[in-house]
Structure 1
Amino acid sequence: MFVPKFSITNKVLKNIGIVEACREVIINAPLVPAWEIKFRKEAMERTVHHGTHLEGNQLSEEEVKEVLEGGEVIARDRDIQEIINYRNVLKFIDQIQSQVGPSEYNFTLETILEIHRLTTEKILPEGSAGQFRARQVVVKNSKTGQISYTPPPAIEVSYLIEDLVDWINSDDGKEVHPIIKAGIIHYEIARIHPFTDGNGRVARSTATLILFLDKYDIRKFFSFEEYFDENPMDYYLTLQAVSNQLVLDTHERDLTPWLEYFCEGVAIELNRVKEKVQRISVDAKVKDKLGGQVMLNERQMTIMEFLHRHKSMQNKDFRKMFPDFSDDTVLRELKFLKTKGLVKKIGGTKKATYILK
């Protein structure tokens, strides 16, 4: 049976501590529903963009958003299909999480196969999506063509994945901290390389699903793919350094360097989200004062974010913030925020300063 070998180092502990602190802030932040929707949408867009860009997709962030919104983009059919597919994978993950009740989940091999089918739909030849590879593959350096890693033989793939699934469902697996567990699962799928294509996306998607199932969805505001994509060389070299350790048994590989890297990435991403949430979240006292939550439109949310960041705003800021709208339109939004007790006006109309109340 699969038993991962790793150590809980000071670096791992430090970053798990940061994750826990950020998680508390994000979960308990008194956000209005409109912000929840906005943050989740942005996290989904970042996950899709960086998760596919990391694998060579050439679409920009703006082009990815356009595709996700049903717009037309001039690009390779494969690049566009990868974006659509990864969005469908995230929808599948949400669907699985929504079906899990208060009892403990039972993870299945079929779930991994379905994630792969959705990831590679209309990209791999018919019959290959959602199927384990039937031949030996190698991982090559894209620039030099040099082989950097040779995964296990195809005949071993199904047994290795079944071992991993058994560990996920075992008592030992369920006792591991969700962040560390997600890191272990990501590494092991990448090491086994069970498919001819799409292994990285499947590894990251499965790790995300495990976090969600372990109640670490953290309001679905995060995207650790962005951290990996910022320096992809570090990402791949850290994975390969562990996989290329000279050991007699593959289970003797020490996952600690990878887990230190993975936990640091999750901590950095959640800290970013925490800071953003803190900048724009309505103060709990204000929320109590309002007696409920307020739905804000896009312009109103922009004003609140600006005020949280800069503490105040004046008429001269209107043009920078809303170049496509008149001052009267902005003043109407400020008046609405004022009536709700969120913003306070100081001074006359022309020289007025607006601050958070």
Structure 2
Amino acid sequence: MVLAGAGSIMSTDLYTPSLPYLTDYFSTTPELIKLTISLNLIIYGFAQLIYGPISDRFGRRPVFLYSILMFSLASIACGFAQSIDQLLVARFLQGFFAAAEAVMCLAVFKDLFSEQEQVKGFAIYGTAIALAPAVAPILGGYIHVYLGWEYNFYLIALVGIFTALLIYLLLPESTTPDPHALKIKSIVQSYGSILSNKVFMVYGILAGLALGLIYAFVTGAPFILISYFGVEIQHFGYYQAVIVVAFFLGSMLAIRLVEYWQSIRLLNIGLVFTVFGALVIIALVFVGGLTPNTLAIGYLFIAFGIGPLFAVVPSKAMSSVEKSAGSAAAVFGSLEIGLAGIIAAMVSVFHDDTPRPFGLVVGFTAAMIIVMGVMANRMNRTGS
């Protein structure tokens, strides 16, 4: 699970230092290059709606194995792309097949663990996969300089193949396949029940907004740091690595406190740090003082807060659903990744060669996080 999650994250983070270079390489625009991230995220989110019922019908293991192998082939296709159109298609397919990982992780945790165990498990999972986006941009920058941008995707393909081998050898089946799961009536009833679950939807939207702040950075920061401030390509990853370390520490805090604090208290700690960091970013962009270092400092607070937030939110959402864990995981993942992809796309669409669109998107997202956080606290007090 951890390696699959790391590979999925690395498929984007590994090549982010190459984004400004690819504009000239493919003779295209920054907007289309950024679209290789946001399009991948959007399909990654919505494809999960397909994998949910399929995994309920056929089991987690076979769906996971097949999708990882196809993800590896799509990664190779990315490296062979000769035009921006080909890269966009390959990234689309890469996101489609990578979507299974998010569904399988949530579903297996729901299959096997209680809510408190899930909070701890997701925190541990978060600390483990945090290493991937910390290392990936640094490694990707050096691979770009010494081998070429396309070798980043070949490395991802190797990770995918190795992950498939481990799944085949080690991953047991965690559910009993439901022969009725793919019937239209069952799918409609299952998704209808989940979408009408207010608790589930609030936490799913909150997860998407929080992840959106991360992918706003992934999409916008390469252009701000490399193109706007002149940071060297091979040095970009260090700025992202510092932020990921903060997420790692936030997740570690959640692991330590989950035994003593209620999950809503952990959530609120995460919300406070996340919103404060967003306010710092907005002030830096529009009042003054934005530099590569201050941008990283502002995002330290955001990433630290997202650590406990991501530990709590999936378990709160999944615990509100009694059955059809695969479908519930699919809806949660679609909300999370779909919203993050839309937020990343907003950074792309409003690109104007300055940090201002990035600041506006961060501010809007933070405002929505406040609204969802208030709703989550109200539901926790009322028990609804």
Structure 3
Amino acid sequence: MTLSIDLDLRHIPEPPPRTDFAIGAIGAGFIMRDVHLVAYRAAGYRVTAIAATNIDKARQVASQHNIPKVYGSYQELLADKSIEVIDIAVPPHVQPEIIREAVKHADHIKGILAQKPLALNYRDARELVRMCENAGIVLGVNQNMRYDQSIRALKTVLERGYLGQPVLATIDMRAIPHWKPWSRLYGRLTLLIMSIHHLDTFRYLFGDPEWVYVSARPDPRTDFPHRDGIVLYVLEYADGLRAAAWDDVWAGPAREGAASNIYIRWRVEGTEGMAEGTIGWPGYPNAIPSTMRFTTAKQPNVWFEPQWKEVWFPDAFRGTMGMLLQAIAEGKTPAISGRDNLRTMALVDACYRSLDEHRPVRLSEILEEG
């Protein structure tokens, strides 16, 4: 049989043309220490300073990753005129004040990579995007699931038409997050902190939906007040596509004595093919690559199963920072720009409105309020 399907699925993005921008890291917790900085070091990105309110912790991380400058506050780091790019890894309620301060230093700060969620709601996120645009600072948002290797491979499969017109897409998450102490503060839980990955991934793959409908209940294990623990939602697209996710952060009594069955699986069915895969993240800190396989009518009765050694944590984070560095170097808008991310934040707000009012909500309802 002659192979007519190209299995170079571009699961890893192209490296940026420049990697010598001076990066200042704000935050010294797990995600910065064990994920961002590990990925940056492997990619050859140049982190020259780190700041954290716990300066001893910042010094430990600096020593671990050979970072020459350590600051005890983000204000000190932002005032360092040698810093060109800011990488933020702090809780969502703290991040906006850092971005507001950063725009005051647009004389030397060229770009910001912010965490998701960019803010606690669409309205506040919109303010931050406008501030960065007015200051001439390139803002990227670290929607890192777009850079999971299976999701990027799936995007290529879709773009090449191997699946035809998408009909149904699903994500099934049965995983138990470690909720940080700050997650108790917001009155918003799974949709804001976990589902935002999946909502943004659906947008990356298929564009904006017209409608969203959400059903949720509290998670029996989570011991602080919340309404969106276990969350189910359906996105309706104008062309008939339906995308749905079950974000199950309970995943059964796996912490209470029963056997565990933890996973994240995705599946896309089209008019000419089908693709399915798994996300390796629930196995962290074990380095478990995500997987995918697909079949297409263009070459009947065959399953194609590309493989790779890279993993979401930490390898995907080369892509998110690399995207920002590329945009700065080439004077372009990054793929995960703050402006694009506003539509993900609007979709999150639409989900909460659907949950509150127990009805389908148009994405345009939120966007038009801006």
Assuming 32, 25, 21 is semi-axes √(5λ) of the Cα gyration tensor in Å as calculated from a single structure, say which of 1, 2, 3 it is. 3
Quick one: FRET efficiency 1/(1 + (r/R0)^6) of positions 235 and 299 (r between Cβ atoms, R0 = 35 Å, to 0.05) came out at 0.70 when computed from one of 1, 2, 3, so which one is it? 3
Candidates 1, 2, 3; mean count of other Cβ atoms within 10 Å over residues 91-98 computed = 24.4; producing structure is 2
Note: relative contact order in percent (Cα under 8 Å, 6 or more apart) at 24, derived from one of structures 1, 2, 3, originates from structure 1
When helix-only ellipticity at 222 nm (-39500 (n - 2.57) for each DSSP H run of 4 or more, over all residues; to 500) is computed for each of 1, 2, 3, which one produces -28500? 2
Which entry (1, 2, 3) yields the derived value 11.5 for mean count of other Cβ atoms within 10 Å over residues 67-74: 1
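Where a number appears in this text, it was derived from the coordinates with a stated rule and is not lab data. Quantities reported herein were computed from a predicted structural model and do not represent experimental measurements. Cβ atoms are built from the backbone, for glycine too; each structure is taken alone.
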